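Scrolling down, you'll hit the structures one after another.
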Structure P
Amino acid sequence: MTQTQTEPTADLATVERTRTFSWSDPRRNAAELGRLSGLELLHAMARGELPAPPVMHLLGMDSVQAEEGRVVVTMRAQEFHYNPLGGVHGGVLATLLDTAAACAVHSTLPAGVGYTSLDLTTKFLRPVSVDSGMLRCEGTVISRGRRTALAQAQLTDAQGRLLAHATSSCLIFDL
């Protein structure tokens, strides 16, 4: 990923920023779904043996740590996440919460089984900006059945303050 920013000037309207990023073909990971369990797939991505999904590059997510039923995703709050009011857009935070909750469900699935989010209920508790620093989002499975799972995610800032909370239902299915 490449990011550039021109030097600040007195006229903020002339400050230009650009962002370029690249990603790997997501079909590479999809091909592994029949061979690896969800936890094995997440571990392979964390070790760099498989590429991170494109959305992680798009938003600048830094890392994923996984154990069965629990996933932690980190991302530094950045200016390109901002909404018109000068804070991180709620959709970016919801994506981070959805990623952690859904990947926690994924970490419990055997090879050949997939999932999709059915819903995401999000509560935003504090504003988020670049001053929030490294964001940490922890997703955990609350309950998992044969066809559905319920997970939650908590988003905290660099000081450990709770910024947002979400719950998610996921549909589980054979691939």
Structure Q
Amino acid sequence: MPESTEQTQPGTRHREYTWGDLAPTLAALPVMPGLELLRDIGSGALPHPPFMVTMGMSPVEVTRGRVVFSLEPAEWHLNPLGTVHGGVLATLLDTCAACALHSTLPAGTGYTTVDITVKYLRPVTVATGTIRGEGVVINAGRRTALTEAQAFDSAGRLLAHATSTCLLLDFRAP
């Protein structure tokens, strides 16, 4: 352990980024349908949520019941084996699955993930290139929904697959 945390270790890297204030998005939740909200995030009319900036995820396409996000694997995503940490892919898949549901919800209705099951099929490295995550709604009821997401490399090979259950929540003001 170095005496001072101000010392720079040989081979260390530095990452710095900024994100937008989430307040406008939170204010829109009770009054804006999910599809419109997600489209505004995609267009930049509303800021990307901070976790998306942290992960390096970008919205690509949003239609009712289906979303597409992309992620460019980077060095900060790597685990000690030199592959992208499974949690990064799980986050991409959870986002795609949940946002697919969000795209079908009326204003004032939110959701939370109850469970997610991820199957990893291929290793992902920085050399994999852009990952495309696609999420769809399989079934939506009054209280719960079943969604699915898949992650593909640029050659269209399936990297990981997930199914998720979401609980619907009332976000309208009391």
Structure R
Amino acid sequence: MTQSNANLQKWPLSSRIFHWISALLLLITWGMILLYDQSESKLYIGLHKAFGMSLLFWMIARVINRVLTQAPPDILMPKWQQLAAHFTHFALYALLIAMPIAGFLMSAYGGRPVDMFGLFELPVFVAPDRASARFYNDLHTDIIWPLIIVFTVLHIAGALQHQFIKKDNLIGRIK
């Protein structure tokens, strides 16, 4: 089951921009927590939170874009692969929305507002509660983060399999 490169439709430009900036925001957010873990500088944890919330807002806009724009037709592949690809994409969208929400609730229940790059703060809107803060911390770090890693690896592995084994230029649709 192959499809000629000439018939391969790209994603709309807006969808391609949303895709790559989402990936960049995720990498930056992850990089900030790695830097924080190495130095414990409050600068890095503050940037981690600001970039994480930026990713949330970006993902909300991305979902709106996805609803409003036409996706290119699926490339030819077995039905189980189509289902796996759609599930992986859905899971990544859901996780990239859930992750910053859990992080924000962890901060809010910890009594800490989120500073958005010194421009404004996302306020604490709940009474501090250590048990809730711990719950959202565990959800953020121990459940959602490993799932993001798993589904990101599946997403990249699928794309590379199409590019280098099937040689159907699937990656060309998102470039």
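FYI, it's all coordinate maths here, none of it is from the lab. Not measured: the values here are computed from a predicted model. Cβ atoms are built from the backbone, for glycine too; each structure is taken alone.
Tabulated results
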read-out	value
Entry that produces 0.7 once distance in nm of label points 7 Å out along Cα→Cβ at positions 60 and 76 is calculated, selected from P, Q, R	P
Given 0.3 for distance in nm of label points 7 Å out along Cα→Cβ at positions 84 and 124, calculated: source structure among P, Q, R	Q
